[in-house]
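Colleague: What follows is a set of structures for review.
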Structure 1
Amino acid sequence: MNKAELVHAVQKSLGHDSTKAQAERAVIAVIDGIKLGLKKDHAVQLVGFGSFKVSTRKARVGVNPNTRQKMKIKASKVVRFSAGKDLKAKVK
C-alpha cells in the first residue's frame, strides 16, 4: 500500500462526509506527529500498532565492494519499528 492508497482507505473509513483532501491532511498529520515525537522524545508508542524508536549505530569500518578498499562509516541515527501484539496477530 502506498500513500495514495492509504489516503483512500482513510477516506473510506471516515465515511461519505469526508473528502480526499481531509483524509490526506489526516494522514499527513499522523506522519508529522510521529516525526516530531521521534525528534523530541526519541520514541513514539501507538498502543495496538507498535512503537518507533531512534537508535544509534556505531561507527564502523566497511569495504567498498568494487575496489575492496576499507572505508570508515560514521555513526548515525536510525529509526526502528517494533510491531505491537495486535498488529502481529492481524498479520498472521
Structure 2
Amino acid sequence: MRFALICLDKPDALPIRLENRPAHLDYLKSSGVVEMAGPFVSPEGQMCGTLLVLNVASRAEAEAWVAADPYGKAGLFQSVMVQEWNKVLG
C-alpha cells in the first residue's frame, strides 16, 4: 500500500530541519520504503515541510516510519497527515 505523508514544519523551525537533515536523508535511503520524497518550499525559498510517498503494509507502519524519522524525533513537524494514496501515473 502506498501512503502520502504531508508534513508541515513548525514556524521558525528551519534550524531544526538543517541540523537533522543529514540523518533524515540517511533514514530515507536506508529504510527501503520511500518511493518519493522532497521538501515543500516557502515563497521565500526556504524548506518548510516534507512530502513523502511510502510503500508499506499498513497505515500503522507509515505512522511508525514518520515517528522514527530524525525529523519526527526532533519535533520538526507542526502537523503530519498520513493518507492512503493510489498511484496512477509516474
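The numbers here are math on the coordinates, done by the rules we state, and not lab data. None of these values were measured; they are calculated from a predicted model. Cβ atoms are built from the backbone, for glycine too; each structure is taken alone.
Colleague: Given that mean count of other Cβ atoms within 10 Å over residues 1-8, derived from a single structure, equals 11.8, which label among 1, 2 identifies that structure?
Modeller: Values: 1: 11.8; 2: 17.8.
Label of the originating structure: 1.
Colleague: Using mean count of other Cβ atoms within 10 Å over residues 17-24 as the calculated read-out, with 12.8 as its value, let me know the right label among 1, 2. Intermediate values should be presented prior to the final figure.
Modeller: Working: 1: 12.8; 2: 15.4.
Matching structure: 1.
Colleague: Please compute relative contact order in percent (Cα under 8 Å, 6 or more apart) for structures 1, 2 and give me the label with the greatest value.
Modeller: Values: 1: 21; 2: 49.
Largest value of relative contact order in percent (Cα under 8 Å, 6 or more apart): 2.
Colleague: Upon calculation of distance in nm of label points 7 Å out along Cα→Cβ at positions 41 and 57 from the atomic coordinates, which of the structures 1, 2 produces 2.6?
Modeller: Working: 1: 2.6; 2: 3.8.
Working through the options, I get structure 1.
Colleague: One of 1, 2 was used to calculate volume of the Cα convex hull per residue in Å³, giving 97; which?
Modeller: Checking each candidate, the match is 2.
Colleague: One of 1, 2 was used to calculate helix-only ellipticity at 222 nm (-39500 (n - 2.57) for each DSSP H run of 4 or more, over all residues; to 500), giving -14500; which?
Modeller: Numbers: 1: -14500; 2: -10500.
Considering all the candidates, the number was obtained from 1.
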